[in-house]
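What follows is a set of structures to go through.
Nothing in this text is a laboratory measurement; each read-out follows from the coordinates by a stated rule. As the structure is a prediction and not an experimental result, all values here were calculated from the model. Cβ atoms are built from the backbone, for glycine too; each structure is taken alone.
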Structure 1
Amino acid sequence: MPREIVRPLASRRDTRQLGAAIARALEPGDLVMLEGPLGSGKTFLTRAIARALGARGRITSPTFTLVHEITTPRGVLLHADLYRLRGAALGEETRRLGLRERRSEGCLLVVEWGMDALDALGGAPALVVALSHGGVRESEPAAEKRTATLSGPRASSPGVIV
């Protein structure tokens, strides 16, 4: 069974550092799947990855546009949010977006809410990041309760597991 790595995210800085570590580990055509409930930090982490790749400008959630294309010195990063494509239309609509083809061209692909569309996205992800914002003790501040659980081939890359 693949190893899972759990990283506490006690601050926004921790999340930015995780994003930078993920960016260093990515290869052209990699798929990164982000899981977690609403408000768990998926878009914030994507922004951290994009910044670490050298992206400039405003980076926002693609919830209503479905996909944002972000140009970086290391190539194109596609940030997709498939939340609105739940249910039977998910696979077909994801195929129409052309994400599988763009991935095969070498684009980096970060997808929120897409675990049910892996086939349409081109298969197994290089990295899955499950974000949570629940803790063990009620006395902990909410920020200190956040964690990222990483799995997949890139989870073991040097720098990501530190």
Structure 2
Amino acid sequence: MAGAEFIQEGAPEREELKRALLARLDAVLDPEIVIASSSSGLLMSRVQIDCRHPEGCVAGHPFNPPHLVPLVEVVGCEKTGPEAIERALAFYTAIGKQPIHIRREVPGHVANRLQTALWREALHLVAEGVASVADIDTAISAGPGLRWALMGRWRTGGRPWASRR
């Protein structure tokens, strides 16, 4: 890690393992070096608990598959310094990613929570016999999935069908 300016930790999604790893990294790194944990849903306030310099620790969650999907969720917590957030956002932007700053910790961050909401509705539609699994996949991949990939949810204009009167 000599000469590193940014550390991206990618250990398995187990809180105890990440806590121990971040504490070990924190013990040997300069306090100015950002340590980003590649967690898809763990809370940074729990993962950084054993660090001497928690102000430099962030969740830096690249979305899978990271070589194809540009999203990276950057999450701090009460002990994370604003400089670490800014440096993480700048780092990910510089390597061609599209980072977002999640301003408050929630399990699962933002993208996974949105996916889970859609997943729950898809399961409900299959269970109710409304559509097959294949038809639901096509409904997303050939419809809103394409549109959302280009414009996101808010830029598509209009309101969801259920709120129209």
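For the reader, a short list of remarks on this structure follows.
- Computed 1.1 for distance in nm of label points 7 Å out along Cα→Cβ at positions 55 and 87 - originating structure among 1, 2: 2
- helix-only ellipticity at 222 nm (-39500 (n - 2.57) for each DSSP H run of 4 or more, over all residues; to 500) derived as -7000 - corresponding label from 1, 2: 1
- Structures 1, 2, by relative contact order in percent (Cα under 8 Å, 6 or more apart): label with the highest value: 1
- At a computed 50 (percent of Cα pairs over 22 Å apart), which of 1, 2: 2
- Structures 1, 2 were compared on FRET efficiency 1/(1 + (r/R0)^6) of positions 103 and 151 (r between Cβ atoms, R0 = 25 Å, to 0.05), and the highest value belongs to 1.
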